[in-house]
1. Quick check on the output: 0.93 is Rg/Rh (Cα atoms, Kirkwood Rh), derived from one of P, Q. Which one produced it?
2. Output the label of whichever structure in P, Q has the greatest value of distance in nm of label points 7 Å out along Cα→Cβ at positions 18 and 66.
3. Of the structures labelled P, Q, which one yields -20000 when helix-only ellipticity at 222 nm (-39500 (n - 2.57) for each DSSP H run of 4 or more, over all residues; to 500) is computed from its coordinates?
4. With relative contact order in percent (Cα under 8 Å, 6 or more apart) computed per structure, which member of P, Q shows the largest figure?
5. For mean count of other Cβ atoms within 10 Å over residues 2-9, which of P, Q scores largest?
6. Determine which structure produced the value 3.5 for mean projected area of the Cα convex hull in nm², for residues 10-57 alone, calculated from the coordinates; the candidates are P, Q.
Structure P
Amino acid sequence: MGKVEITLYGTLARITGEKSSDLEASTLKEAIGVLTEKYGEQLKNRIYDEKGNLRRFVNIYVNGKDIRFLEHLDTELSDHDKVSIIPAVGGG
């Protein structure tokens, strides 16, 4: 289990009132679980859909690498890893 830094952007940062959070977790899924436990259902509903799947418009990076090219939510985390959770911005 490593101590990691999670950086939140856009609406996610507004929901939490914080841009970053340090926490301990061994996988990305566990880290998001800690965050949603701390900040509540509103954050959870912005990250996961009603079936519990990661929303398509949420981009997550571990040390700058897209989790879609790693192990998705099962990506293992180590001390000093940096996780960025970025909701896509739409408009028109």
Structure Q
Amino acid sequence: MITVTSVEAQSRFGELIDRSQREPIEVTRRGRVVAYVISGHDMLDLADVRKRREEAARWYANYRQQVAAQPVAETLTDADVDALVHELR
């Protein structure tokens, strides 16, 4: 990844846009990262990953609610546990 200062980014913005088609550009100010210049294609990929992550988080939250609605393990007897174990074999 290429790193440029914010002053360099201002003076060479057109070049950075062209270069961002090949790899992300890291922009720094006073030694700290303040921005990235990425291609439109990379941005769409990131948006897709974010959408899939949010969908997975919603699915997991729904799953957790379903599991929480099931009987608590404290109500299981030893015989129940044995039956479950043998059922899985």
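1. Details: P: 0.93; Q: 1.44.
Matching structure: P.
2. Numbers: P: 2.9; Q: 5.4.
For this comparison of distance in nm of label points 7 Å out along Cα→Cβ at positions 18 and 66, the top structure is Q.
3. It traces back to Q.
4. Details: P: 42; Q: 19.
If we compare relative contact order in percent (Cα under 8 Å, 6 or more apart) over P, Q, the biggest value is for P.
5. On the way: P: 18.0; Q: 14.1.
Checked P, Q; max of mean count of other Cβ atoms within 10 Å over residues 2-9 sits with P.
6. P
Laboratory data are not the source of any read-out in this text; all were calculated from the coordinates shown. These figures come from a predicted structure and were not determined experimentally. Cβ atoms are built from the backbone, for glycine too; each structure is taken alone.
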